[in-house]
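In the part that follows, the structures are each spelled out as C-alpha cells.
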Structure I
Amino acid sequence: MMPALRTPAKAGELLLREPMSQHTSWRVGGPAEKFFKPASVENLAEFLRDLDADVPVFWFGLGSNLLVRDGGLPGVVIAASGIFTDLKKIDDQQVRVGTSVPCTQLARQCIRWGMGPSEFFAGIPGLLGGALAMNAGAHGSETWERVTSVTTIDRQGELHKRSPDDYQVGYRSVIGPGGEWFIEAELQFDAGADASMDTLKEMLARRKDTQPLGLPSCGSVFRNPPGDHAARLIEACGLKGCRIGDAEVSEKHANFIINRGDATALDVENLIMHVQQTVADVAGIELIPEVRIVGEETL
C-alpha cells in the first residue's frame, strides 16, 4: 500500500489513502480515498459545498462501532472529532452538547451539575454522535430518551435544527432525513433525579471486570434479541474462544470479538458470520449486528 499523502485543504487537513486501521478501535480496515479533518464548522461547510454531488461522503466519529473492510472506503471520510466539542448547561435540566464529546465525559459533567439519570452514558463507548446515530444505550437507558432537539449539517453545508419527531427511533436504530449528519444535541434530564458519581464509578468498574477493554474490539457486536442476551446465546453455543485468523470471540464477554494482533477485516467479518450461522442453527435465533460494516471487500 502506498503511504498516506497530506495536502492542504483550506484550513483543514486532507489525507489521501489514509489507512482506516489507524482510526478504528478494531485496528483493521483498508484506506480511505480521502480523509478530511475540518478545522471549524465554517471550514467543514465550505468543504462540503465544494464537493461534487456524486462523491460519496462517510461521516466518521471515533471508529468504536465500525468495521471497515480491507478494500477501504471510496470518496471522502469526514473526521470531525476535533470540532463539535462544546458541552454547556442550559438550565437545571438541560444541556447542549457537541457530537464530538465522549459519552463518558458527558456523564461525568452532568453528574457534577446534578443532572440525572445521566450515569448510563458512561457505559457507551465512543462519542455522542455515534450514540445518536444508533440510539446507543447502556444499563437499561437509551440516548434518544434524553434528546429534545438535534442540529445537523447537510451536503450543501447548511445547518438544520430538528426535533425527535423528524426521526424514527428504535432499538439501536435511527432513521431520519438523508444526507445530514449530527453536529449537536440538546438533552434533558429529570428534575430531582439522583446523579451519583459513585454509581458511575460502579458502572465503569463492572464494565472493566466483564469486558475485554485492553484489547482491540468494537464493543458489543450483536444486538440483544427480544427477551434474551446475545452474549448468553453465543456462550451457550460454545463459541467463546472461537477464532478465525487473529479475530477471536472473547473468553471474557461472548458478544465481543477481539483482534489478537494481526486480524484483518475479513477475519472479523467471517467470524461475525460464523457466529450468526451457529446461533441460528443451534438456537434458531437470528443475531443482528450492532456494529456497522462498510467499505470495499478488496483493494
Structure II
Amino acid sequence: MATTNATAPKSATAPKGAPKAKANKGFTGIKSGFAVILCCFVIAVCIFLFVFGQTSHFQGGAESGKPFMFLVDGDLSPITGDLIGTVYKGGFIVPLIWTMLFTVFALAIERFFAIRTAYGKTSLAKFVTDIKAALAQKDLDKAQKLCDAQRGSIANVVGATLARYKEMEANTELEKDQKVLSIQKALDEATALEMPMLQENLPIVGTIITLGTLTGLLGTVIGMIRSFSAMGGGEGGADSSALATGISEALVNTASGIATGALAVITYNYFTNKIDRLTFALDEVGFSIVQTFNATH
C-alpha cells in the first residue's frame, strides 16, 4: 500500500477567532467521490455490453440476428484472434475492474486541476523565495501583494498568517512570546482550513490500489474454476469451448486487475508527492514568518 508523508489533517473546523484564509478561487475538486464511481460504473457497463458485447465478434453471432451477446441464447466463442470478444468473455468481473480503472483516470484528472490550483499561478519555489526575500526586507505589504498575485492554498495560508503578524505588531498588551505563539497558531489554523481539500478523493485511489488487484484475482480464480470444471466434465472429455472461456476469463481479469492496480499506485504516489512538496514549502515559509517576528521584535 502506498504511503504519504503529507501531514495535512483530514478535516478541520475553524476555531473561534481563527484568521480566515481567503477563499481559494478556481477549481478545488469534486466533493462527491461516490458520484464519480457511479458514473464510471455506468460507462463501464455500457462499453462492456454495447461495444465489447457485439455479436459480430463471436462465431455464429451474425447468424443469430441479434446485435448484442446478452440478447443471444447460448454461449458463443470469440472469433479466433478477436481480442474484443476475448475480453468480453472475461465475464461480469470485467466491468467492475473497468469501473475502478475509469475512476482512477477521472480522479487523476480531477486531482491534477485541484492541486494545480492549490499551487497558485507561478512557480512554488519562486513564490517561496520571493516571500522570504520580502520578509528579510521587513516589507509585509510586498509579501501580501505576492500572496494576492499568487493565489492558491499556500498563498492563502501565508496571507492569513501575515494578517495575524500585523495584528501582533499593533498589539501592546501581549508579551513577545505570546505574540509569537499567536502567529504560529494562526499559521496552524489557516493550514487546517486549506490543506484538507488537497487530500480529497485520494483515499479512494488508495483503496483501488488493493481492491483492483484483488478483484482481478477474484476473476482469475473464477475463470480457473470454470477451466477445471470443463476439463473434468462430460463423458467425452474436456469441453474445449468451456475450457477456452474459463482461461480467457482468468487471463483477462488478471491483466485488467494488474493494470488498474499499477495505475492507481502511480496516481496515488504522484499526487501525494505533490502534496508533500506543497506542505514542505508551507512549513518553510511559516517558519520564516515566525522567525522574522521573533528576531525583529
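Since every read-out is calculated from the coordinates, none of them should be taken as a lab result. All figures in this text were calculated on a predicted structure; none of them were measured in a lab. Cβ atoms are built from the backbone, for glycine too; each structure is taken alone.
Have a look at I, II and say which one yields -7000 for helix-only ellipticity at 222 nm (-39500 (n - 2.57) for each DSSP H run of 4 or more, over all residues; to 500), as calculated. Intermediate results must be reported in sequence, preceding the final value.
Numbers: I: -7000; II: -24000.
Derived from the structure labelled I.
Thinking only about relative contact order in percent (Cα under 8 Å, 6 or more apart), which of I, II has the largest value? Before the final figure, lay out the partial values.
Numbers: I: 18; II: 29.
By relative contact order in percent (Cα under 8 Å, 6 or more apart), the leading structure of I, II is II.
Thinking of I, II, which structure, once mean count of other Cβ atoms within 10 Å over residues 127-134 is computed, gives back 24.8?
Values: I: 24.8; II: 18.4.
The correct label is I.
By the measure Cα Rg over 2.2 N^0.38 Å, for residues 31-142 alone, tell me the structure among I, II with the highest figure. Mind dumping the intermediate values first?
Working: I: 1.21; II: 1.91.
Largest calculated value belongs to II.
Quick one: mean count of other Cβ atoms within 10 Å over residues 79-86 came out at 18.9 when computed from one of I, II, so which one is it? The partial results should precede the final answer.
Numbers: I: 18.9; II: 14.8.
Label of the source structure: I.
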Query raised in the report: A value of 1, 5, 11, 15, 16, 17, 14, 11, 7, 2, 0, 0 was computed for P(r) over Cα pairs in 5 Å bins from 0, in percent; which of I, II is the source structure?
Result: I
